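Novice: Listed next: structures, encoded as structure tokens.
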Structure P
Amino acid sequence: MTEIKGWHVFGVFAFAFGIIITVNLTLAFNAVRSFPGLEVKNSYVASQSFDADRKAQDALNWDVTARIEKGELVLSILKGGRAVVPQIIEATFGRATMVAADQTPEFVHDGLVFRAPVDVQKGNWNLRLKARSADGTLFQRRIILRAAS
């Protein structure tokens, strides 16, 4: 039987800590590389009008839903069961954790819903939507979707 010496113990510890450090650096690098960015430039300034903005959006009384159908993103905006056709200012369809798959859907209203072709794979997706109502109220939502295929 071989005698365990100091350099053996050092080698085992160096190898184990080397693996731990490598994994941590890999995870940190990927987290920073895939970070989607900031929601707002200054959260304090955005917080000053948050309650008023939310009340204005809630007063619109819109029922907003989105789904994925055969490679199309379908956005429904209803008020009292009737279709609403606001001006879509900005829409970003992508993954919650990275911007590499982000798409800007080109919505077309078909009389009932907005439709836009998207390249979608299985998993969780977000639609970050900014729309302006007829009275000028800015409506902002993040809608979470799940693609089955």
Structure Q
Amino acid sequence: MPEKSFKYTNRKARNYIFAKRIEVGIVLTGAEVKSVKTRGISLDQSNVQVFNNEAYLVNAHISGYQFSTDRPYDPRASRKLLVKKKELEMLIEAKQQKLAIVPINCYNTRGWIKLLIGVGRHKQIKEKKSEAITRSLKKRLKQQPENM
């Protein structure tokens, strides 16, 4: 796997259980690419919508590049995703089944900005609680001395 020079994670994606993960490209202007590379992106409130047989990243915040002359600039504009045909058909089917399509990570691979999206469902409260319990138990086991 190629080395990634930066990586932005959607913290809200931890609340989902993903059945599939897909790496897709994203259509950006030159100023937006520079802004993303200088840590100017937030995926926390974003999602992926499919309409007109095209996938779009909706409600992601890409701040304007400070040296750009693009005026006026909308940081929350919808951006088209570059998806393979089979993957697009799978996304359309997932939307029909009322599954969530959520961006997980945004990163740079060989000079290209890529987006990792996941298809799945939201975790239930009991799943979140059991996950927290196992996490705390593991933490306690690490803190105990070994010669007991």
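Novice: If you work out mean count of other Cβ atoms within 10 Å over residues 45-52 for P, Q, which one comes out largest?
Specialist: Result for mean count of other Cβ atoms within 10 Å over residues 45-52 over P, Q: largest is Q.
Novice: In addition: Can you tell which of P, Q yields 32 when relative contact order in percent (Cα under 8 Å, 6 or more apart) is derived from it?
Specialist: So the calculation was done on Q.
Novice: Thinking of P, Q, which structure, once Rg and Dmax of the Cα atoms in Å, for residues 61-108 alone is computed, gives back 12.3, 37?
Specialist: Source structure: P.
Novice: Another one. Compare distance in nm of label points 7 Å out along Cα→Cβ at positions 53 and 69 across structures P, Q and report the one with the greatest value.
Specialist: Q
Novice: Continuing with this model, one more query. If distance in nm of label points 7 Å out along Cα→Cβ at positions 21 and 77 computes to 3.0, which of P, Q did it come from?
Specialist: The correct label is Q.
Novice: Suppose you compute semi-axes √(5λ) of the Cα gyration tensor in Å for every structure in P, Q: which one lands on 32, 22, 14?
Specialist: Q
Read-outs throughout are calculated quantities, based only on the coordinates presented, and are distinct from any laboratory measurement. The structure presented is a predicted model; accordingly, all values stated were derived computationally and were not measured. Cβ atoms are built from the backbone, for glycine too; each structure is taken alone.
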